[in-house]
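Dropping the structures in below, format is structure tokens.
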Structure 1
Amino acid sequence: MRNIESSSRTAVLALVLGCTAGSALAADAFPSRPIRMIVPFSAGGASDGPARIFAAEINRLSGQQMLVENRPGAGSVLGAEIAAKSTPDGYTLFMISNTHYVSAAIHRKLPYDAIADFTAITGLTAAQNILVVHPSLGVRTVKELIALAKKRPGAINWASSGNGGTQHLTGSLFASMAGIDMVHVPYRGSGPATADLLAGQVGVGFPGIAGMVAFVQSGKLRALGVSASRRSPLMPEVPTIAEAGVPGFELVPWFGLSGPRGVPEPIVSTLHKLSLKAIAATTPAMAQIGQEPFTHASPAEFAAFQQQEAPKWAKLARASGATID
């Protein structure tokens, strides 16, 4: 009996050591082939720029290609489903964002669990939206816009890139906190929304800041405030919405890196370390498109951050009346 028990213990120990060694070897060899990063939005959108800058640096650091795969649809749900159902080996990753939790709030049923079916790696970048107006509206400050909207309730139109998007939630939160009634006009993407804003077909917008710099500098649009709690390096002369007339206002879109549930810890650790190096190296390039570093000290810290963010964005989505396009 003792010999049998001893043999069993030896076999189990050998198995454990073998698995541990195998995991270590897998982590040491990772990545040994191209990685695909699923971006659940269209090419050329706000997420595409930072994704491609990040991927190019991962290529340089790892010696393996990181391929950006745009899979838009259903407010990021299509891309998230593909990522969630992929093999958890570190070779399929997902560019997660606050929109992931907006979609979870406005869809009655999802083909995945928005938190449990993903492995957190790290945050990547955070951005700002900017409150801009067409000059024909005749306002130059946030307070003047609020005063005009209160004088003419329901008469001012504002554009967003679509229902449930960050622009929609920023505008909805602004109207709610300012106590004003403006008419939301959702478009299918930032391009059409910006075109009508420039043409004066709508008077107000809350787009990403990077794409607005040239229009503001040329006088085609006026910048009234940025959505974060501090000013943007791209336009430091523009106040925050909070300091310009809506105290406490803050909304910061963010992007991060996740994998499907079950990615081995050694591979998660390797990806985390690579990501930190890539973001540090690309900070100047990211700044040019309005993105700032937003990394986390550990995957666990990023997971905890998402646990906090999920209910916040869900609440904003429900309050905005966002629907599924």
Structure 2
Amino acid sequence: MPTAFITHADCLRHDMGAGHPEQPARLSAIEDQLIASGIDGYLRRYEAPLATDEQLARVHPAEYLRAIREAAPESGTVHLDPDTAMNPHSLTAALRAAGAAVLAVDLVVGNQAQNAFCSVRPPGHHACRARPMGFCIFNNIAVAACHALEAHGLERVAIIDFDVHHGNGTEDIFAGNPAVLMASIFQHPFYPYSGTEMPASNMINVPLAAGAGSKQFQEAVTCHWLPALDEFRPQLVLFSAGFDAHAEDDMAMLQFKDADYRWVTEQVKAVADRHANGGIVSMLEGGYALSALGRSVVQHLRVLAGLN
């Protein structure tokens, strides 16, 4: 079965202003590297649908969804927090990003794709149940997980978050939920300054100090993530795939390389092969050094598409 690549032109129209690192060019940089690497022809493309209120309401309360719709401007830019803004196209982009998560789960669980990568924005893992933050409006990976659990009847879903920032929104939504295991690394202390204060037993959080690189990343995955994942036996694996721990990304201070994203994908794919019939859904989160972002996504996708 093919690897699905899900995106939509509407995600390019969300723009939070000149100089904002979470910019439309992120998706263009990924597209450029897909072509340059020659792997584009190995992917099956899909357009992201709009998420429905029913799909979003599994994660976010109705009052929050109503507040976001009411905040969406008809012109200009509105700030939801100091880092997160909406222009007239942002609501549609956010609905496409969450809709991509739903479609990806449907394709993978429905055996129409072996795995899927969603090249969408805005990202999602900082969005809490009822609070936008950190460039995020809806929590896309949580929408995917809840769709797998509630619409498809899965009993165990794992979320793997290798973004340089802790996925505080995802933890807020799933802490203490025995149907979800979340394994993450993140720079600490660093925004959003969370993830280390007595995390719930289903949260495998491994904070890394500024300057940590491949060695520390591999130790975290090998010693902490993989044993927990094998014990949990997920029926579907979801990636919160942020590529901002790359050494070239000056938004943070970890020192990952392109090859680290290939390696971690290989390790987690082996878990998915053992327990989930290979089923993986990957959602783009961070990554702001455009060349490094594109190259790292290619490494991630090479493994998903079986192009080792």
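Assorted remarks:
- With semi-axes √(5λ) of the Cα gyration tensor in Å derived as 44, 20, 16, matching label from 1, 2: 1
- If you line up 1, 2 by Cα Rg over 2.2 N^0.38 Å, for residues 42-89 alone, the top spot, with the largest value, goes to 2.
- When helix-only ellipticity at 222 nm (-39500 (n - 2.57) for each DSSP H run of 4 or more, over all residues; to 500) is computed across structures 1, 2, the figure -11000 traces back to 2.
- Winner on mean count of other Cβ atoms within 10 Å over residues 130-137 once structures 1, 2 are ranked, highest first: 2
- Answer label among 1, 2 for the case where distance in nm of label points 7 Å out along Cα→Cβ at positions 138 and 162, calculated from the coordinates, equals 3.6: 1
- Structures compared: 1, 2; top value of percent of Cα pairs over 18 Å apart, for residues 234-297 alone, i.e. the largest, recorded for 1.
- Structure responsible for 20, with relative contact order in percent (Cα under 8 Å, 6 or more apart) calculated and labels 1, 2 on offer: 2
Any read-out appearing in this document is the output of simple, stated calculations on the displayed coordinates, not a laboratory observation. As the structure is a prediction and not an experimental result, all values here were calculated from the model. Cβ atoms are built from the backbone, for glycine too; each structure is taken alone.
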